[in-house]
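Take a look at these structures.
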Structure 1
Amino acid sequence: MNLYVVALFKFNENYLMEAVELFQTLVRETRKEEGCLQYDLVEDEDNKGTFFMVELWESEEHHNRHNGQDHLLNFKRDVSKILESTTQVYKGTKTL
């Protein structure tokens, strides 16, 4: 069963360029992973500095493997220094 994930990130406007650079590497490498069906970064139109990652994984097992990948662990380490608030992550399966 496919797993849907949405992760919400908030940055101070002073760090937007740095954040986008970190996201570029993360997105590029994650899209190469087995079981990754969608991995898109979206910027909120009304809230500058607010981004959300829209993910679709073939299975929860694939997502769990993603969580141990070096590119994600490096991203988490580096992005934690510039986040305005704690990242929120929502996971679920398709209802309708």
Structure 2
Amino acid sequence: MGSEKSELYFVFMNYDPEYERLRSNRTKRGANELDLYLSRKHDELLAITLEPGSYKKTLSLVIVDGFAVEMTDDQANVLRSANGVRVVEKNQELA
């Protein structure tokens, strides 16, 4: 069984042509549209996959289609099998 302790994970998404299209628009407006698109996309994925209030998304990553989220090991395992998710990795502390 997994731990009930929340830890930080990074979630990276599969290829998304809309992300690529928005990312290619290098204007300030394009950057804002990309930020909004990714934030909404990541929030919706979490909302349909995990129990509301049981996780905390800390940021969406614009340079790659991904985000950081505080959640349990069990939740990470659930998210790994979600449609569109490429990889879920626990944050590693560097010594």
Could you tell me which structure in 1, 2 was used to calculate helix-only ellipticity at 222 nm (-39500 (n - 2.57) for each DSSP H run of 4 or more, over all residues; to 500) as -10000?
1
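Name the one structure among 1, 2 that mean count of other Cβ atoms within 10 Å over residues 41-48 of 10.9 was derived from.
On the way: 1: 10.9; 2: 15.5.
Matching structure: 1.
As an exercise: FRET efficiency 1/(1 + (r/R0)^6) of positions 17 and 73 (r between Cβ atoms, R0 = 30 Å, to 0.05), calculated from one structure in 1, 2, equals 0.40. Which structure is it? Don't skip to the end; give the middle numbers.
Values: 1: 0.85; 2: 0.40.
Derived from 2, not from the others.
Rule-based calculations on the coordinates, nothing more; no lab input. Remember, predicted model here, so these are calculated numbers, not experimental data. Cβ atoms are built from the backbone, for glycine too; each structure is taken alone.
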